[in-house]
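Asks: Listed next: structures, encoded as structure tokens.
Quick note: the coordinates plus some simple rules give every number you see, no bench work behind them. Here the structure is a predicted model, which means the values were calculated and not measured.
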Structure I
Amino acid sequence: MTPPLILGAGPAGAAAALRLARLGAEPLLIDRQQVPGDALCGGFLSWATIAQIEALGIDAAMLGGHRIDRLALFAGGREIELPLPAPGMGLSRHRLDRLLRAAATEAGVTFRLGHAVRTLTPTAITLDDGQVLDWDSLFLATGKHDVRGAARPRDGADPELGLRLRLPASPARQRLIGGRIELHWVEGGYVGLLLQEDGSANLCMAVRKSRLTAAGGRPLGLIAALADRSLALADRLGDVPADARVDAIGDVPYGWRATTTWPGLYRLGDQAAVIPSLAGEGIGIALASAAEAVAQWQVQGRDGAEPYQRHFGRRALLPLRAAAGFRALGRYPGLLRVLSATPGAAGLAMRLTRIADA
């Protein structure tokens, strides 16, 4: 049997490679980055995601993340704070991905780093150096980045963009954010904020392209404009350097899920289901898809891809719908008061956005 290929060494790809290697499958893991950076989203690990990481054999104590036990919601000048059902943590993708890559290396995974995949067909991939690799089973785990030949559908009218800004550690942000994950609803989208293992703050934003266009196409200009309308957001941002780096990705199909696939092609993570980042379940979906896909592959090989994709698509439906409903709260700020006054409502909302066990 041809060894399986994995495209993308983020949480989904690394977890799949690790599980495949432990089955003796000798997978080849390909990624465009030699060293993992900070991906656009994924800074929050829920209690459920931490358990998934421990199931891979990685001790949660090794993660070293910033403890998060409360959720703060800001909309229409209102602010409410709710306890999480169980503590989670803020952890940079750089650290998480390094730990997962190290575990995969220890399991015997072969890496080919520093190479991007240019095209994908039902039988082969072409790398950026022109090399063509045939495949029998392929695990597509390229996150929010599509591969030519297997792209997800795009919203051409006013697509959503993802933006990320890392803010340095500061006493003010430590005091204001502390052990909370914060969601600030803004015109055309939302902003998420949390502290990470080194005290830095991760700002992740999803907005319509029209909002960025209105800001002259400048991400920092958009962030400044949003802060002008929100004192709470302005207090947390402080003085952002004019040369601060903002990572961005366009046409993110939030709410999309795969229900079909090619023979042998297992879609993982954001290539399987794209949950709005405010749910804090992107890493959970990545790890859950890897576990289910490898389990199906172990039984059926390449023939398991289509039943896996159908089943995982059904499994992801409730979290995606719950996250979409949660996102709509920003349009009705009065509902925040109802949410805070209803016992157990916040915990239920958080649980509904978690991916259920297979």
Structure II
Amino acid sequence: MTRSLMCLALAATVLVSGVFGTARAAATGWGPVALPFLWPEAGLGEVAPDGAGGVWVGGHQGAYCVPDFIGNCIAQSRGNPVVRRWTGTSWAEYPITGWTGEGSINRIAVAADETWIAGIAIGPSPDFVARFDGTAFGKVDLPAALQLEAVGTGQAGAWIAGYTDEPQRVHRLYRRTGSAWTAVDLPDGMRRIDDLRAARDGTGMWAIGNGTSAVLAAARFDGTSWTSLPTPPGLGGFGRVVPVAEDDVWATTGTVAVHWDGAAWTAVPFPDDYPRGILEDIAVDASGTVWVTDGGDILHRYRDGEWTSVKLGPYGTMLQAVTEVPGTNTVWTVGADGRNALAFKNP
């Protein structure tokens, strides 16, 4: 999710009661996952496969607001970062070294035996990136003054994208080379990158974002150079991308999902009377079923040319992220109910 979509997701209230075609979780194989102990006022905003059949989750715990008589916070905290790994039988916790301040882990990138986490700040705390060495996450310094927007990793190495204000805003792309970040030109026609994701087999790297005049833009790195793709339909911003194969790539925009077949992008719209919020994360399981979150308690499912929905959690549930376990039909989604972190899994 981009910084702008993060802010909208925090502010938006999604009304999804009475959605046609909506199934309850129990009828579709979905069920809650017991989470490890987290401090009160916790939430999860990211989930990613760990490459070994489990998943990583990221978020925050211990947030608080002390309101005045009209509801403004006179003292507040965005909490402390949370990263946990589900191994298939239990939850594991690893130290995060070098973290200062407060905030959330809201990006996890995993591919080619590499795991990176990031805290993209909304507020005064600095952005944060760390790499997993098998026992702990170690802080990796960002380029000077960079405001982070995306992180990805794969066989082509680790990549980050963001912007600097100097004083005009300049969007930038960097590749990890050895122990340093090396600046790389943005792909042709791309003005800003919203998400970076390696192909499912770890090869190559996909970037989605915007070109000029708010036109959507996408590109692929083949290990040597970036190739820009034909312009996807629609205006506005991209959310997340899932490169299943060279000719099977899915992505979200604010209001529609789009699909790349190796030659062109096609919009996969919802029916006109189908309620949904601002589309955020997207996953594709081994059966080809597409799953999309929109920040509410409904998980959207696209299969056999039709959108349907699954309702998860009580009213007030906010599902922020979704992922598949590659090679299986297992899908995870995470979020919060306003006070507590939540996770659901199918099957």
Structure III
Amino acid sequence: MRRMLALLLCCLSLPAMALSVTFINPGKHDEVYWLTATRAMEAAASDLGIRLQVLYAEREHPRVLALARQIIAQPAAQRPDYVVFSNDYGTAPELLRLFEAAGIHSFMAFSGRDDQPGQPAIGLPRMHFRHWLGSLEPRAEDAGYLTARALIERGRRAGLPRINGKLPLLAIGGDRSTPSSLLRSEGMRRAVTEAGDVVLLQEVYAGWNQQRAQEQGGWLFRRYPQARLLWAGNDLMAFGAMDAWRRRGGTPGKDAFFSGINTSAQALAALRDDSLSVLAGGHFIAGAWSLVMLYDYHHGRDFGDEGLELVRPMFTLFNDHSAAQFMQRYGKLDFSRVDFRRYSKQHNPGLRRYNFDFRQLL
């Protein structure tokens, strides 16, 4: 009897099988933004007792599908409880089909459902694809709008040359198929429309690539020699355009002004030395928040009462002070100081609504 009691107590003391999540990271393993997103997810997983695996697609969208098939090919007992993925390059329809057929729960993060004409209709979560639990997106339009509005104001203060009374603006977007890329550009165009005294001369797409943005920036500046404002959809493309301006003998932050998005150390340093005039970021945290939501769901606290496709503000516009603060706290990509359990409904039964604003972490 005592042996049975001892065995029972021993079993009760063992930790429950950890919740397992695989994240198909669409970026490169050494790409600062996606590496930062991974580090934040690892910190959240550690706090919540989640077994996290990260697979990098290295910016090759066919590889995203190959990784999904690799997950599915595992024996059922070795498959993750949940797969998190981003709808970069419009891969969601095929990913959802694959995971649904395999009976694996999936969750879309960073970039969600694409309602653009010509894209396959996937419906709502838990409907046609019953194992698709939902999605969490940073409100990407905010990033485009906030950076463009601040860039326009910087151009006004500098008294830049105008064309027919309007400030000429150039734009380099990410790509034409990722929803978050398109929304950033929409936000930029909304800021231009609201301004009234700005004309968008041309927008091109550099695929998030610095070298390509440098090439495009070079011919944009040759085509539009009066343009002194350039909006970019991320930091790398801003750096490429800035390099192109330097090759023309200019000085970014002095005779031309640039904006970017992301929280890389290089971008924050450029903001602080004024070569980059405007910077927004913080959205990398979406993956960590997604793990909080899945943890709660797994423990019976379904996020569905707030909606199945959440789009939340996560971007902040950085200034010199907040850039220094971010570098001091997270410059080494160590997010262990954040207690992600504080944001979990399972750990905080009185919590009724998720707060995913990045500013609370600064």
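Asks: State the single structure among I, II, III that was used to calculate Rg and Dmax of the Cα atoms in Å, for residues 219-338 alone, giving 14.6, 48.
Replies: Considering all the candidates, the number was obtained from II.
Asks: Could you figure out which one of I, II, III the value 41, 22, 18 for semi-axes √(5λ) of the Cα gyration tensor in Å was computed from?
Replies: It was calculated from structure III.
Asks: Let me ask another. From I, II, III, which structure was helix-only ellipticity at 222 nm (-39500 (n - 2.57) for each DSSP H run of 4 or more, over all residues; to 500) = -500 calculated on?
Replies: Traced to structure II.
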